[in-house]
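In structure tokens below, several structures.
Only the coordinates and a few stated rules stand behind these numbers; no lab work does. Everything numeric here is computed off the predicted structure, so don't read it as measured data. Cβ atoms are built from the backbone, for glycine too; each structure is taken alone.
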Structure P
């Protein structure tokens, strides 16, 4: 496994954990971290033994957006922000397209670019003392990291505008009620819940879960007839998997299935 300077990569059985650990304040995003995140996700996406990916942060910050100490406040910033946004977007797109289930753990503040990364999970666990904040209006910038794509799809256009334009901090319970995250848990229970969700997915029929993820995501680009056709194709292909055979045999025997992800 490659060693990185701004992220930690840990493997436990079939679960890979990426922990954002930037040397910049409050886990703010640097070009190096964006590049390392892309490299790590690319490497893990090709590993058939990885059946769930967990993304979280260190200490009290998930990711608080771009490292503002690298900005000058003048025309020189355009090139830097374009480069940083492009690399961040490569990472977000990889997470969005990943067949492997993704669980995000918001362990502290997620703001700016951190919002796009946080919302990229299939399941999102948020510590009760954490906050989400769009944050870009604070410094006169527009959203990136996929936030303007994900927000209206998760909460609807009207509420997405409220979140982005008013730029008010969103606590964990409110985030659950809005549909932004899956779970709000006490900080003491955060790691246990994150581990529980990761194992629930990793132990499942991950080939079928991957196909289901694609069906749900791509449904926004199809009409009903097209979606029904895609469902027919997907369920047909699923019968060719070992997990289908194991699942059906376990059902007939009234036992719990042991899936292998293929």
Structure Q
């Protein structure tokens, strides 16, 4: 399907403030970026670089006063999500080197604390894809999705203890459980068509059967319409903006995803 995505952020800057932004999706085997807009007002010098995860990032210093960022893209993405029931667990010695970093505990995904729990959740399942499906089903049954909660970032341990969370919290817990079973797992942030309520979204991918598969425990129906912006170990790696100095929050944060015809 063809989607038109957009994101608008507006800040009231008190003092010149350094930013690192991550708002440009990249073309890959799952999506094709046919058109892009990127506007910053007022215009300032921007340096673009690719981070260690392959994400496109932009560095700039926002001047004092109103500062706005507008991005938009026309994207071709999959109508449906690949499923791989029976896709096997890949032994550590056979994993690609690029996946090894996604086996380790990280700031919000304490994989070393979930081994027993993950083993119990996936008991009797075929190793690999089916284990991840069991983890997703367990989260859907035991963790309440509360999309309107806007609190501070919490780790997988905290999500599991309190029993509710937003999309990034589900991703952190799913990632931690997968990694505790030696299944590489990474966080993805981006857009999802027909997401309710509409906003930027987070999900996770697990590496089984010699490829990455998408999993999203916040959605009851497996569907397409995902557009990835950033990949990383957890939310600390995939923030759409990092600002350095006094805390800032956008007074406008607007996201839109529409299905369109290719013309």
query = Quick one: distance in nm of label points 7 Å out along Cα→Cβ at positions 230 and 254 came out at 2.3 when computed from one of P, Q, so which one is it?
reply = Q
query = mean count of other Cβ atoms within 10 Å over residues 182-189 was computed and gave 16.1; which structure, P, Q, did it come from?
reply = P
request  = Have a look at P, Q and say which one yields 16 for relative contact order in percent (Cα under 8 Å, 6 or more apart), as calculated.
outcome  = P
ask   = Of structures P, Q, which gives -5000 when helix-only ellipticity at 222 nm (-39500 (n - 2.57) for each DSSP H run of 4 or more, over all residues; to 500) is computed from the coordinates?
value = Q
message = If you rank structures P, Q by distance in nm of label points 7 Å out along Cα→Cβ at positions 38 and 190, which sits at the top with the largest value?
response = P
request  = For the read-out mean projected area of the Cα convex hull in nm², a value of 15.2 was computed from one structure; give its label from P, Q.
outcome  = P
